[in-house]
Each structure stands twice: as C-alpha cells, then as structure tokens.
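A.B. asks: These notes open a run of structures that come right after.
Bear in mind that the values in this text are calculations on the coordinates, not laboratory data. Note that this is a predicted model, so its numbers are computed, not measured. Cβ atoms are built from the backbone, for glycine too; each structure is taken alone.
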Structure I
C-alpha cells in the first residue's frame, strides 16, 4: 500500500523524495507509518514499473535533485487500486496483541499501563490541531477543495480514534481498579 500512497501524493504534483517524505509525515503518517528508507526503496520500484518518471534538476552550489512525476501508467495503477474493493483490510494492531497477553503482569502494572497507553499510542504525535493546520496548508497548495475534504475525513477518523482509545483505556484501568478493590467486573 505504501506505493499507492506515494502515487497518490505524486498525483497532486511533482515532488522530490525529500518532499514526499515531508508531505507523507504531515498527512499519511497519522494512519500509515513509513521510514525514509522504505519510501526511497519504493520510489525505485515505482520508477522500474514505469509509474513515475524522474527528472534530474541541476542546482548551483548544491547537489542535483531528482524530481518525480506520476506517469499515466501510474495514474491508471492508482485508480485501479482505489477501485479494488475485493481485498479486506485485516486488522493488525501490535498494541492489541500486547494487551491480549497483559495477564502476565500484575493488576497494578496493568493499571499503570492503561493509564499511560493512550498518550503513547497517539495518532497525532504533534497534536491533532497541528495536523489540521498542515492539512489546510496543503489543501491551499493543491487548490482542490474536494480532494482536501478527503484529507479532512482521515483527520476526523484519527480524532475519533483517539477519543475512543482514551475512553477504552480509562474503561480498562477502571475495571482493573474495581477488581483490585474486590468489586464485580462488568
């Protein structure tokens, strides 16, 4: 899916690898994580597949830069992927895997774990307000309010997810505290 995320970004306009990583970090990163090395490796695959083209731009006093552009074949691949509803998105959540096995620890340790979990598992490390500002900034650059609306939808999902995660963590910690006090668990 990383390759399709990169194609989607390039569909908004030409970018260097550094610009792709920056935009990725400001937008897609709150629901899809990728290391810089993964992005650059994927860019090589995209070029090999003919989905992007690379133009070397000479710069005075600095190293040349490579500007990437999506090709028509890349746009076709992006649209094919967007239209492919056949594959379900499996839930893979390392945090939930760890919670499943938290019985290995005592109640006090797990209460502390749940009390601090939501802060560690944040979708927006720099804050959801910053993400909204960044989204507004990029929406002005692409000058397409409809495309910007879909970016907003993903931010709204992240905000709602964080709210749910906070409530769930509080619920888990509260149940453990009731258990510790000898009360019935819900």
Structure II
C-alpha cells in the first residue's frame, strides 16, 4: 500500500521515493542495511531475512566463511529467496558517532557500492531502505542528503543498466526527509 510517491528522471533512469515496505518490492534487487556478520538482526535486516527465508541466510553464511565479515561501506549480493526481488544486496552502513568519524564517506560508499554491484550484474531496478538511520542512529535528514546525492551522481556519471532506483521509506517522517533532499539535489 504505497501512500506517497515522488519521481524524477536522471538520464534514462527513474529515481523514485515511496513510502512502503521494502520486503514487498518487485525490483531486481532490494538493498539490505546489514550488519558486518550478515546474520540478520533487527529493523530492515531482520525483516528481509524473515521475508526471504533461509536461502538468504545460507548464502550470507557462505560469504562470511569465504571472505570474513563485511566491512562498512562494502556490498555483496545473494539470492532474494522467497522475496519478490530476485536478489538482495547487503551493505553495511556506518554507526553514527557524531559526524566527525568519516560517517558520510562510509554511507556514500555503501550506496555507491550497492549501485555498482547492481550495474555489474546488469540489473535494471534496485530498491534502497534508509541505510544507517535505524539502530545505527544516523540522523535521517543528513542520511537522506547523502543517499540522494550518491544516487544522482552515479546515474549522471555512469552509463548503466539501471532503469529504476527506488528509495522505499518505512514511515512518513523518513519519506519527507528524502523528499526534501531530492528537492535540494535535483
């Protein structure tokens, strides 16, 4: 039940902001705001693991066994399991520590690495939650500006397979912050 939507076109890609539940998105990939151990958890991470089923967790365990914990700002891809999305891109956002510990650069990297991974896999659509703004405490308005800025610059600079980038925001307060950020950037 998507309540609100805003859309802009950047090159050939639709950038949309909606209020809704990311686990219900039918894009090629949804992005999981994961923890470094990739084992599910609270918030969006737990919701994605619950909705997607054990196949996602099994692939996450394999990834961690092969390469260790996922560093902040990096991204990996797994199956979508029982989700409508075919893939889940797991990325680790920064824990907010006041803003002077490189959080913005790490958050930018989490979004950029996720977009790059989707493009490398020739995916056409991707949905993002608001990374790091839940348990990790990143202020929503600042996180929204980072997220929108990265998406717009990626879509402006790259020739990409992506035709749709969607920010799926759980509540109206977060939706409004992303909507404001979009007005500032575009």
Structure III
C-alpha cells in the first residue's frame, strides 16, 4: 500500500481505471467529480474494458454455478440493465478523451499492453493522477510519465486532506442521490 500524496499534489485532472469504476469506491469518486472537487476523464478503451470485464465476470460465475442457457441469458439481461445504469450515471460526470490522440511516450514499463491505453488516456487528458486498483501492473504511489498513480483509498484520503469538507459533502450527496441513502449497485 502506498502513502497518500502531500497536500501540494494537484489532484485536479484524474483518470479512473475500469478496475476502479467496477469497484466499491466508484460512487465516492464520481460524487467528488460531480461536486467539482476534481475532473474525471475516461476513454472509449476504459468503457470497453469495463463492459468486457463485467461480461467476463457474469460468464465465469454462470459456469461456476452450472447455469443453464436460460439462466445465463437472464443474468446477461440483468447485467446489461446494471451496466447501462452505471454508464448513464458516469456519462453525466466523466469527460471523454481519445486515448489514441496522445504523443508517443515510453510505456514499456507497463508489462501488459492492455494497460497502455489506460496510461494513454491519462496522457491525453493531461491528468495529474491515475486512480487504479491494478497494483500488479501500475506502481501505486509513484509518478510515471508525469502522472501520479494511486489506489482509490489513497486518492480519496488525499482529496479529503486537500478539501477538508469533501468527505462530508460526498456522503451528503450520495445520501441525496441514491435510493434510501444506500450505495447504488456496482456494475
């Protein structure tokens, strides 16, 4: 686990990896963007990866549960409904950039070529921070290509330190925008 950055870190232009958009911090992170504490960017690659990963999870779980075809189709319909709701919600807050429209940078430090478009998204957005749950491939707490890489908990801790009222404001926002103040379901 990395240490949160000091208060001097910008935390203004942020890219959220699909791993974070599928995870438990999605609501807090998107709420912080909706409230204007920072601006979040994504790309067609991140959207596609989010949908691809969600679909793979459904298929693997169905095989594990030994579902018949009718149950698999029911699960895919339910997943489609949930993914559409998440995408609709995120599209209101996140700004889109074209990951392919970035200058060539050395990304050979990334072992997985599927991670290159994530970093290219951050470069295209001129992000100061990339937030990811992928600590296997992204060195959390380090700067690469001029972009600080943090896990979601570390990013939120840094944001709450930089903006002292943010945690309470995000909690209040989520209570007002989610049914009965509960967390909305993840994709």
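A.B. asks: By the measure distance in nm of label points 7 Å out along Cα→Cβ at positions 69 and 165, tell me the structure among I, II, III with the highest figure. Mind showing how you got there, number by number?
C.D. replies: Numbers: I: 3.9; II: 2.9; III: 5.9.
Checked I, II, III; max of distance in nm of label points 7 Å out along Cα→Cβ at positions 69 and 165 sits with III.
A.B. asks: Looking just at relative contact order in percent (Cα under 8 Å, 6 or more apart), which of the labels I, II, III belongs to the structure with the highest value?
C.D. replies: Working: I: 22; II: 28; III: 35.
Largest value of relative contact order in percent (Cα under 8 Å, 6 or more apart): III.
A.B. asks: Thinking only about Rg/Rh (Cα atoms, Kirkwood Rh), which of I, II, III has the largest value? Could the numbers behind the result be given before it?
C.D. replies: Details: I: 1.09; II: 0.93; III: 0.99.
When Rg/Rh (Cα atoms, Kirkwood Rh) is computed for each of I, II, III, structure I gives the biggest number.
A.B. asks: If Rg and Dmax of the Cα atoms in Å, for residues 93-156 alone is computed to be 11.2, 31, which of I, II, III is the source? Write down the numbers at each step before the final one.
C.D. replies: Details: I: 17.8, 54; II: 11.9, 37; III: 11.2, 31.
The read-out comes from structure III.
A.B. asks: Comparing distance in nm of label points 7 Å out along Cα→Cβ at positions 53 and 77 across I, II, III, which is largest?
C.D. replies: Numbers: I: 1.6; II: 2.1; III: 2.8.
For this comparison of distance in nm of label points 7 Å out along Cα→Cβ at positions 53 and 77, the top structure is III.
A.B. asks: Let me ask something else. Given that helix-only ellipticity at 222 nm (-39500 (n - 2.57) for each DSSP H run of 4 or more, over all residues; to 500), derived from a single structure, equals -20500, which label among I, II, III identifies that structure? All intermediate terms of the calculation are to be shown ahead of the outcome.
C.D. replies: Numbers: I: -20500; II: -13000; III: -15000.
Working through the options, I get structure I.
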